[in-house]
Structure 1
Amino acid sequence: MTLRQKRMIKRIFLLYIPLAIFLVFVLSPFYWIFVTSLKESKEVFATPITYWPKAPTLDNYINLFTNLGFGTYFSNSFKVSISVTTIVTLLALISGFAMSRYTFKGKMFVYVLLLCTQMFPAVVLMIPLFKTMNSLGLINNLLSLIIISTCTNLPLCLFMMMGHYNAIPRSLEEAAQVDGCSLLSAVFRVVLPTMKPCIVATGAYAFINSWNIFVYATAFITRKEHYTVPLGLNMFKGEFSTNYGGLAAGCVVALLPVLIIFAFIQKHLTGGVTAGAVKG
């Protein structure tokens, strides 16, 4: 056996086989959800189990948007997620720079306070937040979800931005200022281009978290015209039965924005910390 063959065998056992097993475990649930969404109700529980529908149908998807109003839920979730992503990314970008570059009294207190906000479970905060939103007249209003999701996502996004700012040498900004740039111009021309991977990752994190918001949504939203996708999916679970075909179709539709987000950010997360900051 040649050295090349030995390396190939080693590569197969150490890379390809573990990777194949990993992909089977990861992709199997998604495949089963997709297959179930194409089945008729009677075939979902039919025996023996079919790993592909005998007669694939799009009835579950059609019913999802024509009779169950899933288009409205999708639109509501999109409005909340886009709003939260925009607000959180901008605030984290600005506040992260301040926390990274400036020293002020109470900085450590602010840091610890923001860190403590991540330690409380959603169910603990639900009652006081419900009373607050009720007093503001924001029950059954998407603005309540935007506010809550912004507050819950901002601290961690700020830490992400601050860590990335800390990794960028201050000498880059100083060199730009020596060349005649103001501080603001140096930030926009030198610092922000290096922050692109972090900005994209932060925006994706905020979008996905706000897209999947459920616990607070169950407390603040009770009218169907204001339902988001997670609340809409919860409707398929009845007291005595569950529409698994419709639920699977809803899950597939709910996964699409997340898959698109990951496909989009894939090419933006490979840049180095100082990529784009080197003078040509």
Structure 2
Amino acid sequence: MPGFFFYTEVLLSGIIDRKAVEANQEGGSVMRSTLQKFDGRAQDYAVGRPVYAEAFVEALFRDYGFSGDAVVADIGSGTGKFAGQLLERGCTVYGVEPNDDMREKAVEELSGFDQFYPVKGTEAGTTLKDHSVDFVTTAQAFHWFDVPAFAKECRRILKPGGKVFLIWNVRDMNDRLNQEAYEVYRNYCPDFKGYSGGIQKDDERIRAFFDDRYQYIEFANPLYYSEETFISRSLSGSYSLKEGDARYQEYLKALRDLFAKYQKDGILTMGNHTAAYFGIL
């Protein structure tokens, strides 16, 4: 009974608004409209998606105010990749995720942490109480959001002086592997709009969200894949073809050929860095 578990668990945590939970079942958001794009991708996401640079996470705790007693709302939490890195350092994390498959996978992946609370919600309706969290984070998800609605919700749930962190793993486009992978996705996947939904450094959506008042940091985070995890990484994309789609087998062959071309001793190295934009709204 996963639905009952989620509802009961978060209400018992103390910062969930019961009325907001009920209202959110009917509410809409850009994030909610993308739900079906991630249906059936949770396992590939858990296997293939990377965590974020350890140096970045260490910097959050050393330089930017995070601590083991911080309460964090991680919006678009997915299978809990970034949430897990915060939980390992003692934070309490409310993983707000509208997709049932992804949220249930997060519960499975993070079952060892008592301070993780999965929440069925969106960027526009987290169901958290007013001024209840120290930080809002969103990793690999902001490009899906209704930006004004998300800004309004952040102001509502953050404690005074609380910061928002927009985080991505960003592929190095000087890397030939990433250039050729881009062409594979463009050729086979009709929904492909570019990596991370086509968002760019200092994107106008980021600038509008922070009203041009933000800081930027980045840390090297090269990624290493076996053939299995590289395929899972590719299949986890919202744009990726699924089994049963036209040209799916051709697509898999193109991915395997790409792995074979660039692997060394069975391991593929992908140029990548972790980037974050942050500020006070």
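Among candidates 1, 2, the computation of distance in nm of label points 7 Å out along Cα→Cβ at positions 52 and 252 that gave 1.4 used structure 1.
For relative contact order in percent (Cα under 8 Å, 6 or more apart), find whichever of 1, 2 sits highest and give me its label. Top value of relative contact order in percent (Cα under 8 Å, 6 or more apart) goes to structure 1. A value of 79 for volume of the Cα convex hull per residue in Å³, for residues 148-219 alone, calculated from one of 1, 2, originates in structure 1. Here distance in nm of label points 7 Å out along Cα→Cβ at positions 116 and 212 was derived from just one of the structures 1, 2, and that gives 4.1; the source is 2. Comparing distance in nm of label points 7 Å out along Cα→Cβ at positions 68 and 196 across 1, 2, which structure shows the greatest value? Greatest value across 1, 2: structure 1. Here Cα Rg over 2.2 N^0.38 Å, for residues 164-259 alone was derived from just one of the structures 1, 2, and that gives 1.24; the source is 2.
If Rg and Dmax of the Cα atoms in Å is computed to be 18.5, 55, which of 1, 2 is the source?
Values: 1: 24.1, 77; 2: 18.5, 55.
Considering all the candidates, the number was obtained from 2.
Figure out for me which of the structures 1, 2 the number -11500 belongs to, where helix-only ellipticity at 222 nm (-39500 (n - 2.57) for each DSSP H run of 4 or more, over all residues; to 500) was derived from the coordinates. Here the read-out was taken from 2. If Rg and Dmax of the Cα atoms in Å, for residues 108-243 alone computes to 17.3, 47, which of 1, 2 did it come from? Here the read-out was taken from 2.
All of the numbers you see were taken from the coordinates with simple rules; none came from a lab. As the structure is a computational prediction, the values presented were derived from the model and not from experiment. Cβ atoms are built from the backbone, for glycine too; each structure is taken alone.
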